[in-house]
1. Assuming 21.5 is mean count of other Cβ atoms within 10 Å over residues 115-122 as calculated from a single structure, say which of I, II it is.
2. Figure out for me which of the structures I, II the number 9.2 belongs to, where mean projected area of the Cα convex hull in nm², for residues 59-186 alone was derived from the coordinates.
3. Say we calculate distance in nm of label points 7 Å out along Cα→Cβ at positions 19 and 163 for every structure; which of I, II gives the highest result?
4. Upon calculation of helix-only ellipticity at 222 nm (-39500 (n - 2.57) for each DSSP H run of 4 or more, over all residues; to 500) from the atomic coordinates, which of the structures I, II produces -13500?
5. Can you say which of I, II returns 0.00 when FRET efficiency 1/(1 + (r/R0)^6) of positions 43 and 267 (r between Cβ atoms, R0 = 25 Å, to 0.05) is computed?
6. For distance in nm of label points 7 Å out along Cα→Cβ at positions 235 and 275, find whichever of I, II sits highest and give me its label.
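Only the coordinates and a few stated rules stand behind these numbers; no lab work does. Please read all numbers here as calculations on a predicted model, not as lab measurements. Cβ atoms are built from the backbone, for glycine too; each structure is taken alone.
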Structure I
Amino acid sequence: MQTVVVTGASTGIGWGCVKVLIASGSRVFGSARKQADADRLSTEFGPNFTPLLFDVTDEAAVAAGARQVEAALGSETLSGLVDNAGIAVPGPLLYLKTDDFEHQLTVNVTGQLIVTQAFAPLLGVDRSRSGVPGRIVMVSSVGGKNAMPFLGAYSASKFALEGMSESLRRELMPFGIDVIIVAPGTVATPIWDKADTIDLTPFADTPYAPALRKLKAFMVANGRKGLTPERLGETVKTALTSSNPKTRYTEAPNPIQNLMANTLPKRVVDRIIARQLGLKIRRTRSGQRSGL
């Protein structure tokens with residue numbers, strides 16, 4: 001039986017990963033920040049699920065979770081670690097509080113490193129453990145290759161996660177531990193139920209206020225049309241079990257997202273986004289078009 005740790009398991013992609021992995025016969029340890037969520041998940045998923053109670057930025061709590069998994073594994077290796085937990089901090093970069101920007105990076109980048117360092121010995125860095133070395137799946141985003149305006153802090157964190165994952169994959173080759181990125185587009189999760197409550201008043205007096213309102217409306221209208229969490233769970237399962245996995249899996253509900261992220265010239269994408277959000281493009285001295 002495979003044993004997998006999934007962070008951020010209480011809702012969304014993490015929940016979808018737990019559901020798919022449990023159904024495929026794996027034993028799953030899933031992290032949650034609240035005891036009520038841990039209890040709910042235990043009831044929902046049954047005896048093959050064990051909750052871990054920690055915030056990914058709390059090194060002591062993460063270490064305690066790793067010791068809990070270690071006790072359950074005995075001398076065997078951990079089959080997989082899914083670094084999924086994360087947040088999104090919206091707002092134009094010119095007006096975003098630096099504390100908010102730092103919090104975004106702390107959760108989405110430093111937190112993933114904290115978790116990875118804690119569980120790496122169980123995956124096979126500790127060579128005394130028996131069994132096949134495990135794999136790490138880093139949940140990034142299409143925003144890790146194509147950055148939308150007003151989600152700059154989030155994209156900065158995902159671009160950083162992509163770079164960290166690539167370095168980590170190469171550093172872990174001597175241990176036989178693979179690192180694979182799963183990059184989803186929009187996923188239909190409960191986060192979209194909260195999107196309409198995002199407070200834009202801190203930016204009401206900025207030049208970006210009209211465009212922010214358009215982006216918010218777009219998020220609310222299109223969020224629920226995204227991929228199901230279970231679809232992402234299947235992709236993560238493939239990354240964990242394929243005999244010849246890709247280094248990166250992109251899953252987007254709309255092929256335009258892939259086209260914009262990977263194919264179209266950046267200047268073309270700039271103009272498309274500007275039209276969608278009503279950002280006026282001014283000519284620069286060199287004749288290029290840019291900005292508001």
Structure II
Amino acid sequence: MQPAAKIRVLLTGSTGQVGFKLLSRLDRLGEVFAPVRSQLDLAQAESIRYAIRSFQPHVIVNAAAYTAVDRAETQKYEAMQINGEAPRILAEEAKRHQAILVHYSTDYVFDGSRASPYTENEPTSPVNQYGKSKLAGEKNILRIGGAHFILRTSWVYAPRGSNFLLKMLQLGGQRESLRVVSDQIGTPTPASVVADATLAVLQHCTSFQHARNLSGIYHATCRGETSWFEFARTIFFQARQNRVAGLRVREVFPISTAEYPTPCQRPKYSVLCCRKIRETFSFHAPEWQQALATVIRKLHQK
């Protein structure tokens with residue numbers, strides 16, 4: 001890549017959980033352009049092409065996505081346009097301009113039938129439309145080639161937006177008891193960790209060709225695994241340790257997935273093995289409990 005002062009980074013989805021955190025990381029690389037929807041609409045191919053050809057970035061970071069997992073079951077076209085087709089256009093333009101493309105995917109590309117962490121080379125078989133749309137995006141980028149990094153992550157949350165952490169704290173302030181699914185296993189990962197992984201990857205690349213040689217899929221989550229039930233219990237435990245005000249919840253009860261039906265099926269086990277990103281880019285993510293404690297402390301300080 002160019003010297004830091006000359007690097008131009010185009011960031012999509014800057015108002016989302018991961019995108020918002022990326023704003024405070026990517027400016028260490030150079031100039032960051034974070035277009036609003038009127039400047040770059042991922043549902044419109046020509047809008048994507050125009051924005052990239054106008055700004056001529058050295059790096060494109062696509063943090064925008066259709067993330068309404070349940071709604072994707074009925075809004076298949078919309079999910080596929082944003083998660084499947086837009087990455088194809090981004091990859092084509094990135095290759096044309098010799099820009100590095102960073103794109104985010106999900107643990108939901110797997111069916112959850114394993115009982116040990118998935119590596120990047122495990123066969124994919126999504127069980128819902130959201131996972132299918134994200135897998136389509138992955139395949140489009142891989143097919144086009146160029147210099148690309150597809151970072152799969154899982155159970156993303158942040159101090160802002162719509163996520164499990166904030167939902168639990170909201171419900172915990174309204175109810176004395178909660179019922180939470182205990183038979184889905186994954187790894188909670190704050191958006192800040194995903195942003196840190198992105199920066200580690202990009203700072204490691206010394207040129208477009210170097211990035212091209214390292215291109216591929218990488219898993220980027222916190223360490224460890226847990227259930228939604230244990231995640232919820234840990235949220236409330238740490239919230240009380242940090243004297244978060246207004247909590248009424250006293251008990252959290254485990255329930256099965258069958259007891260909490262949702263429009264889309266979710267994988268029972270979707271823990272990702274992150275050895276590849278650790279060994280390639282020396283990125284060492286924290287344990288999920290440690291990362292959660294950091295986020296809750298920041299929430300309490302607001």
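1. Here the read-out was taken from I.
2. II
3. Once distance in nm of label points 7 Å out along Cα→Cβ at positions 19 and 163 is tallied for I, II, the winner is I.
4. For helix-only ellipticity at 222 nm (-39500 (n - 2.57) for each DSSP H run of 4 or more, over all residues; to 500), the value -13500 is produced by structure I.
5. Attributed to the structure labelled I.
6. On the way: I: 2.6; II: 3.2.
Max of distance in nm of label points 7 Å out along Cα→Cβ at positions 235 and 275: II.
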